[in-house]
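Listed after this line are the structures, all set down as structure tokens.
Quick note: the coordinates plus some simple rules give every number you see, no bench work behind them. As the structure is a computational prediction, the values presented were derived from the model and not from experiment. Cβ atoms are built from the backbone, for glycine too; each structure is taken alone.
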Structure P
Amino acid sequence: MKETVRHNQYNQPIGHPVSNWSTRKNPTKPTLEGIYCRLEKIDPTRHLEDLYTVYGPDTTPMNWTYLPLVPFEHKLEFSAYLTSISQSQDPVHYAIVDKTSGKALGTLALMRIDKVQGTVEVGFVIYSDQLKRTRIATEAQYLLACYALDELGYRRYEWKCDALNEPSKQAALRLGFVYEGIFRNAVVYKGRNRDTAWFSIIDSEWPKIKLRLESWLSPSNFLSDGKQRKRLSDF
């Protein structure tokens, strides 16, 4: 249903009221538990070996085209990086841990945290080849969105990527993010321009998106070999 436009005393259209709004809290939770995975705040000791296989020199080169980072050639250098991001309060970095194997298979983060306005972005989405196109990858995104939108009460949850990064754009749409447009000449990275594609989920949309994700992630939607019965788009 289309929202009725409100007007002020000068007959100018104005936005709908936001009652009882207050500054949101910082994301501080150390662990987010799911069915297939859990998100753990980065620990430079516990996650070093697993994540070096995700960030190290033997990774697939094309995985890094649209990322601001390059693979780490030396473990000591990567250890220093993990130590640094483990202490960061924005972004807040999480390792994606497979609950079956206990191994960290990738990372993601909450970033550009605006507690006053209630907006936050998911970023630093770096997956191993093993993690891509799995239910763990989807559940990791679901868990972080639940934390930001449900538990912390943020109003707006953002996804941004290079406008030329088709896999990232398709992933955002698959997860339920709404495409908002292109910010031209937004970033210079790796010696080249980046036009940035913007996507978002807002709090009023989240309940339906959440239910759809939960339906797909349900163990009943998967066969014994892990293959899905229905695609996410089928829900």
Structure Q
Amino acid sequence: MNWIYLPLTIAIYVCAQHLQRRFNTPLLNPVLVSLAALVALLLMADIDYGDYNQYASILTELLQPAVVALGVPLYLQMHRIKQELPQILLAVFAAAVLAIGSTTLLALMLGAGQEIAASLAPKSVTTPIAVLISEQTGGLPSITAIAVIITGLVGSVVGIPWMQALNIHNPKAQGIAMGAACHALGTARIIEQGEQQGAYSALSLVLSAIFSALLCPLLVPLLTNLIR
């Protein structure tokens, strides 16, 4: 019966999508609802995660081409992006510094050690790159992966309502903010609002990963020594 794990996961996600369309609320984010349902199912049915993942891991492998596919709206908007590239670079660089700096400082001020701070610092970067950054800075990849997932889920749920509450309606600003703050999950959410938002978010996601890979090894030790 192990073969059923993959179609069951897909069915749960499709149901979650219909649920969100039916009630039209960001709290019913399909990824969040699917994750909660799967965790509950595995626990209640006493299913070992290793057995489940053996048959459902193909969905994880599909994450890579899905991220690459985000380059399509980016390509379609390239003529506009070229004209604004310096401003975009500056905005994403500032966002990366703020994300890494605030996370590291907050973790250290709350009593976490450098290992935990280094694990949390790249939380706004897509998972494969965040894990590599964490390893380079002495963090724990498992904690980094969890932090990235939580960041993406929270951002995809509250990101758009939060920007609307702050009167941020510019499609470019929305895209850059979601890509820099909550990586691929945020990009997948904001692309539902329009092609332009998706393009700028995809670019922001890539630039944020590059800047974070360069900045984390510098900022995390610097801030750790500063707090000590």
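Details
- Here helix-only ellipticity at 222 nm (-39500 (n - 2.57) for each DSSP H run of 4 or more, over all residues; to 500) was derived from just one of the structures P, Q, and that gives -6500; the source is P.
- With relative contact order in percent (Cα under 8 Å, 6 or more apart) derived as 15, matching label from P, Q: P
- Structure (P, Q) behind the derived value 19.0, 64 of Rg and Dmax of the Cα atoms in Å: P
- Distance in nm of label points 7 Å out along Cα→Cβ at positions 13 and 53 - structure with the largest value, from P, Q: P
- Top of P, Q by Cα Rg over 2.2 N^0.38 Å, for residues 61-164 alone, largest first: Q
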